[in-house]
Structure P
Amino acid sequence: MVEDVMEKGEEFKEKLFRNHIMEELNEKKEHFVDGMHDAGAFIQEEYREKRQHIEDELKERGEQLKERSEQLKQSFKEKEGKCMYYIGEICLLLLVELIAVALMYILIKILIRDLPVP
């Protein structure tokens, strides 16, 4: 009988010990899970910050590219205007030259006509 009581006491002691170990493991598991949640939240926050930083940089770069594109368009329009001006001047000079040649031709024809034929 005493042995039964001793045996039951040992079993009870083992159960208490296992329960104690299980409680400690559960506490450590909860602590680990909480740590993982905190780490996950930290990683998500870091990701959001870096993503926002990259998006801001891309927006800024896009705006810079738009400004540069507008500058290039304006510069092209100015140069195109200058080219058209120079082309107009060249055409005008060619027209003046053509008129001068035509006048010289007419003058030569008149002079040749008045010359006596031998």
Structure Q
Amino acid sequence: MVNDTFSIGLTGAGSSDNRNALAVVGLQTAKTVGVTNGGVGTSLSGAYADLVSVVGTLAGQGKSDVTASAAVVAQAKSARDSVSGVSLDEEAANLIKYQQYYTASSQIIKAAQTIFSTLINSL
């Protein structure tokens, strides 16, 4: 504020009393925060309580936002996997099936080699 002034001066003979300490303690409940022209304002304790309340509300809202975002991400991943993902069980079953095909093919080739060897050796 433009015309906000204060003065500092020496205390009188009673400088050993607790007037200054009482004045500082009185600031805790004095309406000094948010005072406008003709406004009432609030005390330091009230302003601190309001601040703690706002911070607590915002922290709770932040936690809720994180939980909601995590649920949306999990749902999106699930939807993506259901469209383009692979089932590990299905892939393992396919690998076993292909291994059996390979084994059967190698046995057929081995039998053919044995038959051709026998035929060529008999001539």
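Laboratory data are not the source of any read-out in this text; all were calculated from the coordinates shown. The shown structure was predicted, so the numbers you read here are calculated from the model rather than taken from an experiment. Cβ atoms are built from the backbone, for glycine too; each structure is taken alone.
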Candidates P, Q; distance in nm of label points 7 Å out along Cα→Cβ at positions 20 and 100 computed = 11.9; producing structure is P
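Comparing mean count of other Cβ atoms within 10 Å over residues 28-35 across structures P, Q, which is largest?
Between P, Q, the highest calculated value is found for Q.
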Structure (P, Q) behind the derived value -24500 of helix-only ellipticity at 222 nm (-39500 (n - 2.57) for each DSSP H run of 4 or more, over all residues; to 500): Q
Label whose coordinates, when distance in nm of label points 7 Å out along Cα→Cβ at positions 4 and 84 is calculated, return 5.8 (choices P, Q): Q
